[in-house]
Structure I
Amino acid sequence: SAIDGYSRLAYTEALPDEKGATAVAFLARARVFLAAHGISRINRLVTDNGACYRSTAFARAVADLGRHQRIRPFTPRHNGKVERYNRILADELLYAHTWTSEHARTSALTSWNIHYNYHRPHTAIGNQPPATRLHTTVTNVQTANT
């Protein structure tokens, strides 16, 4: 998951592994998603200390960004926005329903992410969804029926 620190806009994917190449590809897709919402500059990228974030491929991919900051080991609170998002994701989607397959759960992620970004109120931003803090308008938003 990638979270914009100001708007709390989230981009999430279920990935098959935690390799450097997978993290690089995810970062590229996350940057496209954020840019489509008017967030074209990344000042700081905060990650944990997973092997994929310490890889040479990932280091090359983030070289053009402002700063890559790794949190202190065993201190997830330093990456609080993503950790909180992961908890909300688990509570409201991943473990809130009985899924017949992993594919069904993964498929639900896309529509839930739309709900999170455009419909779910956040107390940290005045009980508004993250999309209200964006400077651009997205016209292809579908209603959330989750």
Structure II
Amino acid sequence: MSSATTTRTAVAPLTTTDAEALVAAATAAADAAGVAVSVSVLDAGGHLLAFRRDDRAVLISGETSTRKAFTALQLDAPTADLVEAVQPGGPFHTLPTALDRPLLFIAGGLPVHRDGRLIGAIGVGGGAPAQDHGFAATALGALA
């Protein structure tokens, strides 16, 4: 048995301040594009830290933004990268129906990392999938 130990440095978790900054940045990007969206930010445990639905956004966008964030968190991947994987013949084809979880394989969800560690996720819903992905990506760029 090896006596070597692995030392891991602590990584600061996603805070409510971080989450609110992500929501503000995604919302600003959507507003600039003239798109009404909902934005959800989850911590590493999948708990909702921040949420905003533009009062002009379609009601279902609140649910889709949260499901996109949850999917990105659980699979540690952008939901845009997973769309093909759930198509017939894809490696995750049965995943959306195999689990009793709120997964959604539509672009707009991104994992949030700090120092290479997964600390949460953001999901945007209400625009076209490519727009939602772009708004989420813009928000990540604003996270310090």
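A compact table of results
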| quantity | calculated |
| --- | --- |
| Cα Rg over 2.2 N^0.38 Å, for residues 56-111 alone - structure with the largest value, from I, II | I |
| Which of I, II yields 24, 19, 15 [semi-axes √(5λ) of the Cα gyration tensor in Å, calculated] | I |
| When mean count of other Cβ atoms within 10 Å over residues 24-31 is computed for each of I, II, the largest belongs to | II |
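Just so you know, all these numbers are worked out from the coordinates, no wet-lab data involved. Everything numeric here is computed off the predicted structure, so don't read it as measured data. Cβ atoms are built from the backbone, for glycine too; each structure is taken alone.
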